[in-house]
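Please treat every number below as a calculation from the coordinates, not as lab data. Please read all numbers here as calculations on a predicted model, not as lab measurements. Cβ atoms are built from the backbone, for glycine too; each structure is taken alone.
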Structure P
Amino acid sequence: MKIPFLKKKLPQQKEKLFEAEVTTSKDIIAPASVRVASEYLDVNGRFAKSFFVFSYPRYLTAAWLAPAINLDVPIDIAMFVHPVDTGQTLRRLRRKVTEVQSEIMEKEDKGLVRDPELETAFQDLETLRDRLQTAQERMFRFGLYLTIYGETQAELRQIETELRSIFESRLLYIKPALYQQKEGFNSCLPYGKDLLQVHTSMNTEPLSSTFPFVSFDLSSNQGILYGINRHNNSLILFDRFSLENANEVIFAKSGSGKSYFEKVQIMRYLMTGVDVIVLDPENEYKALSQAVGGSFFDISLGSENHINPFDLAQPREDEKPEDVLRSNIINLVGLMRLMLGGLTPEEDAIMDRALSETYAAKDITTQTDPALWKDRIPVMENLEEVLKTMEGADSLVRRLQKFTKGTYANFFNKPTNIDMANPFVAFGIRDMEEGLRPMAMYIVMRYIWNKVRSELKKRVLVVDEAWWIMQSEDGASFLYGIAKRARKYYLGVTTITQDVGDFLRSAYGKPIITNSSIQMLMKQSPATIEEVKRAFNLTEEEKRLLLETEVGEGIFFAGQKHVAIRVVASPAEHEIVTTSPKEILERETGTRKV
């Protein structure tokens, strides 16, 4: 009887053995091992820890979950919303109101001091009953669970500390799912299974604030239109002067639309009565100046427009003349370092003394009436004359003569003959020799700064291609000084550059960014995107957006808010501000197709 049995079962055993060796998709996806501990899971050498939120404040603000979602670490967040029958809730609330009311009455009968906590609870309960009764609200049981990941337990603890600080700053408290890590982990997976069952009762209004995907709106009653919010198509209307400072930085690679964006801003600010001053290295703003009736000054060695580096600002009522004079001399020493290729400590001291004596020779001292300064301003050759009388200044005299005689003298050794009374003023330095361009930018910025300090007025200063002046430490220091002090003089400084790497590597680059309440990031180069990501604390999604975004799009930061933006211009504005060679050529030749 045994032999037939063996013959009958043997093929089935072989068949089962063969079937057991088949590899399924589950075998491929599943980790090699999972170890469940009381406070974490060890998933094939990587650690996971699950939490639940167990306590909420009385009021929840919109987007309170956004900081946790935007945390730049791997995190899974699961929300479970279970509707509760309104009739059952009303019955429970009626009993609770009765209990609270009787307790309040009992305290009153005993003559005890009123309990604000009980009275507040009574008011909240009554308000909720009214809203539930009129179907304005519904009740839900809400569960919020989180799972974090780390390569080590130390990393896990660090992320937990950061997560706790985010929640506790908003009076929310989390607990690890002790001895329920498996349930917590599975609850955060996209199964839709609430295995932890840790719930808090919430009505509709606070529950709506948990919606995690929030697009900030930057709309106000004042300011200008910056563009369109790409998330929700709302208008980005904003007034830069409403922030702690009105400074702005714009970073983008060439051809991504940064100058277009700035020109649109300029026209709109001019319409609101804000004066605009532009430092233009490529003469890009000349057409805009002509269109709005502004003043465009060509700054070059052969130009008829001259700026005297020795010009002094007229002290305002709250400024001391000696402070203005001292500050001007310090800035002139910085200019001399640029012009003369650096100064030794001895030459630096000689130059400082020579500049003071140059002003004194023209009777400009701390005792002189500042109203008389304007007609006595020295020029570069007066400094040369003073240096010739000083011991140890021979090298300085020889190097300075390049700027007091010959072709350089036409720009560096002439009294100022321009006027900044126009609401829009642009200084074009495209035709200045490349080696002299940083010096020209420094001189123009000093002249602008003196005018800004002389009269308190709402202004915007645009420094395009700022990397030119950031090449030297003195130029970078001066630009940083303006950005830091601009707020005091009702000035907003806009710094534009395409060489983000060079800008950020400067000792003054990062401080200029931190002293700018508005930042605009447009399309970035893969070579510099990591530096930009670190400087602006971008997420991986924002980094990807800046690499793939179209021309005229980017991320707009205003204070603590930031949105994805698309720059828009009316047809009339576009005609004025476009720098597209194709469109310009079509306009000039009249070949544009309709």
Structure Q
Amino acid sequence: MGLFDFLKPDSNDKPNDGSVDLSGALLTLEDVVAPSGIEISTKTVNLSGTLARSFYVVSYPKYLNDGWLEAVLNLEKEVDVSIIIHPIDTSDTLRNLEKKVAEVQSQINMRAEQGMVRDPQLEAAWKNIEDLRDKLQQAEERLFDVGLYITVYADDELALNKMESELRSLLLARLINLKPALFQQEQALLSVLPFVSDKLLVHNKFNSSPLSSFFPFTSFDLTSDDGILFGINRHNSSLVLFDRFKLTNYNSVTFAVSGAGKSYMTKLEILRSLMFGTEVIVIDPEHEYEYLAEATGGRFFDISLSSPYHINPFDLPAPQEDENPGNVLRSHIIELLGLFRLMFGGLTSEEEAIIDQAIIETYALKDITGNNDYTNMEPPLLSDFEMVLAGMEGSASLISRLQKYTSGTWSGFMNEPTNVNINQKFVVFSLRDMEDELKTIAMYTITNHIWSMVRRRLAKRLLVIDEAWWMMKSEDTASFLFMLAKRGRKYYLGLSTITQDVGDFLRSPYGLPMITNSSLQMLMKQSPTAIDSVQHTFNLTEEEKFLLLESNVGEGIFFAGLKHVAIKVIASYTEDQIITSDPSQILQIKKAREELRNSRNQNLNEN
């Protein structure tokens, strides 16, 4: 029988009376399934241009570890594996084993009579056979003929030979010998295809215990017992399910080029996290999260120089019961020094000393010191700091640089009392309308304010920083971000950093520590210019590297601890309507909502 003859009707069933059979003109299932052409050679089958090569296993080591087949099943290539098991009649086996025991016992006795030294191998064989006889007799074990057949596929001979070499290396490392089915490629391929047909009949005998090491058909599985659905495992279609708040730390990093679906995946996680009671705060350089905030009843703060929303950088976090107020104040003064370094474009050591002293005196004006409880005291403003600075010697240059933030063009955002409230389920700070020169300063100020508020009230929170490369550009903002990654766990805070500029992120001295301090890592489609540094940082194989270069939207590699799998992000229709970033979809949704609103108004007017 030919390769696909079993799919064709029997010619004997066809009429042979000279009439024309028109049934062949209809497209049948066999026509769809069967390849358009097949060429069979000594060790290869060409299936419509795709080359296939089949192998069978000829020998195994004495002991097989559980899951030894996992490396083959999880190859990042197209591989078909067939394990065919034929039960052997126990009564026949017992008779054969009885003869074998007699032969081995006879050899042992002959060596003893001849005064020869005992042979440990013969004695071990006798013991093993006796143990197997006992277990077969007591039905604890059964014996089987087992055939293991493997088929690999490639587009050309060179790639096929490379795959054969890799497959041989994997199995030889486990002392398992593999051979190509020379002159039997047709029979081998039929044995591998899911037709429950053993055409090769190349078997090895196994009893139940070692045979169990073939099962289950394991593949990389990355999931936990509870949490939210991040996506589908592309290896085996299992669920990638995790609760970041049950891992070693609650942080994550996401790297992808623009348009790869990183914001889509993040919004999907936010939406599902909100359903589990997690409070979410987002720093959004664009307006990507506005519709999500509106749909979920969250607050959206559009931060710009002309917006009505303000954040006072002198706001202080309330000391916890186990914290010393003086230490909290000192820590915040250090963070303010970092902010002023950003605002002034760098400071000399003398200027830093002046600003440090001015900050302390500015707080003292409001009776805020490390020796009293300042929880309910009104904090100073940037203009108060300017007034204190004006009375200090050597501060003229500093005052001239500060004035644009207190009374100049850039005074709208920072020199007012704070009037934003983040104690809500979902809060978004958008910086799209903030000038690029001020984005890093604004992100630092907002993040610092969030950190102060997080420390005031313990709650499960997720802080998402989109386009985090803005904060990685400066050492002060990068170090502050790293501090959040390290200390956030104490306050039940998970930090999610997302960036498309992998180069800027990894060039920062805090880039790699940020990655190592993140239990979850997501790599999506990468640009050719960045892929080498990503491959080196995450120890990716060549196959994983090309997977990232060729990934579609929403696809990538998901890391959790030391394990990682290829993932595809999937949302329901309702979720997709809420989180989509596709401009055409957003326009359609807005149009549909406008039509619905007009229809409701018309009905109200008619009634």
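Compute distance in nm of label points 7 Å out along Cα→Cβ at positions 331 and 355 for each of P, Q and report the one that scores greatest.
Sorting by distance in nm of label points 7 Å out along Cα→Cβ at positions 331 and 355 in descending order puts Q first.
Looking at structures P, Q, which one was distance in nm of label points 7 Å out along Cα→Cβ at positions 211 and 307 calculated from, given that it came out as 5.1?
Value 5.1 for distance in nm of label points 7 Å out along Cα→Cβ at positions 211 and 307 corresponds to P out of P, Q.
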